[in-house]
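Have a look at these structures, which come just after this line.
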Structure I
């Protein structure tokens, strides 16, 4: 556990983040998710401040039940309460946030990484954390 407290989010986060604007069309945003094989898009304002998040699961389900129109925007459907993390926090902190802030049946799979002004600078996923855990286990 001590190793997890020493490894910072900035050491394993992805910095080349694909993100959306609240004005983007939801169907186009869903295509971006599928094309890039990613499961979420942070939603940012014109200053790149995180204002929402959109997941493949949420959007896919609602597309299947035909809940959206061609005019539906990302801003119409995004989750506005976004759990974020800073680059200086540890991956132990990330694991706790993914667990504690998920609902009772699931965890959060990705956390947008933000600077002190709330601007998007990266993203960390459960997959990133699993890779680190695997390396730690190989060392033992």
Structure II
């Protein structure tokens, strides 16, 4: 029977992204929650500014601007403005090109909010799991 010390040491040797073959720290490691939240706040703030400037702050327009910016920047730059500003990018779990369908699926699920707040052990939201993506540090 394993001792409590060995159980603790095996749990301590585990980190988010280990099951995906990602490093514990540094480039390509899982982006941590603080960075993610800061990036999301920046993306939302930019959508609000554009919505106020052109639509007198219409909530639906804000959400549409947020979604459109996410999709366009994910396809072209592998990350939104917030992701890139805080040193993150979105990559497919299987590697290769992100393609257009992953950013669309990921963004639509992110806009629903609930999938984004349900995380697995690797700190991937359901929106990332269903799109086959992972948010990593650059």
Structure III
């Protein structure tokens, strides 16, 4: 089974870092930073740290596992994390230079219902989970610091 890890990266300004994907012939959409767990990764959390470093040249403090999605062939783990520094210009992930992958743009959006409603976050299930947590006040980022 393929495992992927992604992070809801909350900044000091209580915004969330998302990657806007623009691909030919497909409406633009947004994803959370992250990617596949590789055989050399010591743990899922180590894989997430590696992916955050590759994708946004950042270092995050993982707070907790927020949500897991599973299908027959894939498991995605979504973590809640705090991030203080990043530099999208220094990203190193191989996907950024791959031909035909489209564009990747890092954006900060408010971690609010309005912020989420303003983007097409994929997968829809994590967008739904985030909306529910925001509405219930149960995201718990502040209490975890």
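Please treat every number below as a calculation from the coordinates, not as lab data. Computed from a predicted structure; not experimentally measured.
Brief remarks follow.
- When P(r) over Cα pairs in 10 Å bins from 0, in percent is computed across structures I, II, III, the figure 12, 40, 29, 12, 5, 2, 0 traces back to II.
- Origin of the derived value 14.1, 36 (Rg and Dmax of the Cα atoms in Å, for residues 55-110 alone; candidates I, II, III): III
- Among I, II, III, structure where helix-only ellipticity at 222 nm (-39500 (n - 2.57) for each DSSP H run of 4 or more, over all residues; to 500) as derived comes to -6500: III
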